[in-house]
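So, here come the structures, one by one.
A short reminder: the numbers here are calculations on the coordinates, not readings from a lab. These figures come from a predicted structure and were not determined experimentally. Cβ atoms are built from the backbone, for glycine too; each structure is taken alone.
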Structure P
Amino acid sequence: MPTGKVKWYDADRGYGFVSNPGSEDVYVGSQVLPDGVSELVPGQRLEYDFAAGRRGPQALRISILDEGPRKAQHKFAAAKLQSLVQDTITVLDSRVLPALEAGRRPDRKESRQVAEILRTIARELDA
């Protein structure tokens, strides 16, 4: 059985595609998912049997080898994140911008604190 990774899978449409090393991608319909599985995750590794279909290779049977990459968890609730963003805007307006407008940079300690807050917000938004 070949091994491949899920390229994409749309649970609403009930199909997706798995990479097929050395050949074209394999179509995977919801009817071949193992019992209890309703969707596949991009990057998830699978073993599969396939056959040539009218429109290309089609999976006949699949075995899931791993759960795939996990989605990042949010650390903050939306209301807490909103408060954090608002406080950051206030700090930028009251401390960082005046220093930059005066032709200098904020002191190192304050710059590091603001940078860490911005990185935290970026991670939360990207998760």
Structure Q
Amino acid sequence: MGGVIRLHIVYNTGAAFGLGQGHEWLVEVGEVLILTLLGFLVRNTTPSTRVGVALAIGGGVGNLLVRLTGPDGPFNSPVVDWIHLSFYPATFNLADVALRIGVVVAILGFIFDNRHQRVSERLRVLGSDREGGE
């Protein structure tokens, strides 16, 4: 696609941008802890934040399953990254796309939902002040 997208196989034993390479077990334990934490945090959120967290969990679980069931066995199998964009420094896979989009959607959902909730609360308070003063 005009040199913008290139298919390039990279076997990544670390996390994002290759962080944690050589410490695969630590990467996998970290993934399990983060995914578990996200699962608990999503309970008391709004639908838009839940969609983002679900995407992030789905991407994280996808990568984790590859790491745990890959040909080199648990704690040794790399994730296969294969998409490289000319303007982006890392090679990634579709699970990474879901994870990153999910994080952005969850953050935006959290910000906008909390802002909407604060505005609604202020309007409710203003409305009750007017009713009390009449």
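Points to keep in mind about this one:
- When Rg and Dmax of the Cα atoms in Å is computed for each of P, Q, the one that comes out at 20.6, 75 is Q.
- Calculating distance in nm of label points 7 Å out along Cα→Cβ at positions 58 and 74 for structures P, Q picks out P as the one with the greatest value.
- Ranking P, Q by relative contact order in percent (Cα under 8 Å, 6 or more apart), the structure that comes out highest: Q
- Computed -9500 for helix-only ellipticity at 222 nm (-39500 (n - 2.57) for each DSSP H run of 4 or more, over all residues; to 500) - originating structure among P, Q: P
- Structure responsible for 9.9, with mean count of other Cβ atoms within 10 Å over residues 98-105 calculated and labels P, Q on offer: P
- If distance in nm of label points 7 Å out along Cα→Cβ at positions 50 and 90 is computed and equals 2.9, the structure in P, Q: Q
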